[in-house]
Structure P
Amino acid sequence: MKPASARQAIRYEAGQWTHVERQIPEETPLAITCNGQAFAAVLATPADLEDLAYGFALTEGIVDDPADISALSIHAVDEGHEARLTIPAARADALQDRRRAFAARTSCSLCGLEHLDALLASAPIITLNTNQYDPEILLKAIASLPEAQRLNAQTRAVHAAGWINGDGALVAVREDIGRHNALDKLIGALIRAGQDISVGAICLTSRCSVEMVLKSARAGAPVIAAASSPTELAVRAAEAAGVTLAAALRGNGFDVYAHAQRIKGAPN
């Protein structure tokens, strides 16, 4: 599995539409097992997975000394990978409670899924809302996010997720050091305010990975506009969930990777 793949996109720039090809990063589920017992799973770029497994084992306290890893191998399983570690038996026995604690605190609520097909199938399919959005409105929304980021103005260290309504007005913005948390905060705020999330677009200052797409789809959001590029798995998730995915919004242009019919003027 290569760390990047070619993807066709529709490019909007300075009022014109063109077809382009982009290289976007892959992400794959990597299960970490110790002496045959599952410990955790992460989503990662499929390159240098041995290095990731060694580093993860040390930084997460699976081992205190790299020498305690007597064997490590990477295997392709289903649509992901598995890092199989062999460690002292006493160390493996002590991991069971830590495994439950790790699952509770992971930043990606999707990482525990064992099969990629199940991950993609877990999102509802967005068929409602045929509203079309002017491309300039999306660009304006992304450009307006920094001014609305009060915490980032103080710290220069947090992500933001914002939501524009059907008229293009930026209604709500939430910030967090974690991009997943910022999106969850935004969705929670919209739900508590009684907003109809199916009529509007989610705007992200961060890159768009698969969990961001699935969280948005579960909330009923039909459009995502992200300041950075998506991953290959995010594009696949958006295609499957019926979510319009616009990315790399900066300056006077952006790329559309999925369901461009909700963007005014976008070619088929």
Structure Q
Amino acid sequence: MNINSGDQVLIMSPDEKTFLVTVTEDKKMGTHKGELTLGDAIGKSFGEKIYSNLEHPFLLLEPTLEDKMMKVKRHTQIIYPKDAAFMILKTGIQSGMRVVECGAGSGSLTMALANAVAPDGMVYTYDVREKHLENARMNVENAGYSDYVEFKLKQAQEGFDEEGVDVVILDLPSPWDGIASAAKALRGGGRIASLSPTYNQVEKCVENLEKHGFVYIETSELLLRHIRVSTGKTRPVDRMVSHTGFLTFGRKTIIKKETIDESTDPFRAPPNS
């Protein structure tokens, strides 16, 4: 697969530092190993090398979704790939689905959602700050997912424009502000996911999910530890990104609480035996 002008390429230095760049004919890039002429990559295949003006070799690698997510220009903290992947799996997002994301941030999760719903679905991403929304738009466009995303400047409490969506993702400081809007936007059986950094946020989020008729509510935390492999002395790396957030999930019902007969309620805890 040949590299063309306008393609994104992950460039790796001899000491394994990586740079995500968009290749153009006359663009140059300074590095700690000398200056690169990015046009030298055009016509080459992924896996080949180009050289800096100091004759250091740089590998041309095909960027993955994870690379694109981690290398976005940030105005906010991002949702890490480990959390994004679990959220997509738990909520069952796949091609053709319609997903509302509230809290576009820097667009990292937006990319993952767009990748999951493509080519027939759509992500509607909301944020209250125009600066954040425009940065997310730029990052998503650079990653090649803009055909599957609509950007909207609006507060969660004002409600979402969409109805009957499959999934709502909340990445808000106060996720409970978006739960009522999510309940209105979701189809019956639709799923919700929320990321919160603290226990008290999770508690209030779950309380509000229960009030709005969500069931199958679960909260999890994922820790990812990398391993340094060297013959005879393999061990965990010295540093790790541990706590990134608590992930809370739920599913929407369309049963009104006042109509439920407690003796036949399928969600009621079973009696003690």
Response to the item:
Taking Rg/Rh (Cα atoms, Kirkwood Rh) for each of P, Q, the highest value is that of structure Q
Worksheet item: To which of P, Q does the computed value -6500 (helix-only ellipticity at 222 nm (-39500 (n - 2.57) for each DSSP H run of 4 or more, over all residues; to 500)) belong?
Response: Q
Response to the item:
Working back from 4.7 (distance in nm of label points 7 Å out along Cα→Cβ at positions 93 and 221, computed), options P, Q, answer is structure P
Discussion item. Among P, Q, considering only distance in nm of label points 7 Å out along Cα→Cβ at positions 85 and 125, which has the greatest calculated value?
Written reply: P
Discussion item. As an exercise: Rg and Dmax of the Cα atoms in Å, for residues 149-228 alone, calculated from one structure in P, Q, equals 14.0, 48. Which structure is it?
Written reply: Q
Discussion item. Comparing relative contact order in percent (Cα under 8 Å, 6 or more apart) across P, Q, which structure shows the greatest value?
Written reply: P
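Read the figures in this text as sums done on the coordinates, not as results from a lab. Keep in mind it's a predicted model, so treat the numbers as computed, not measured. Cβ atoms are built from the backbone, for glycine too; each structure is taken alone.
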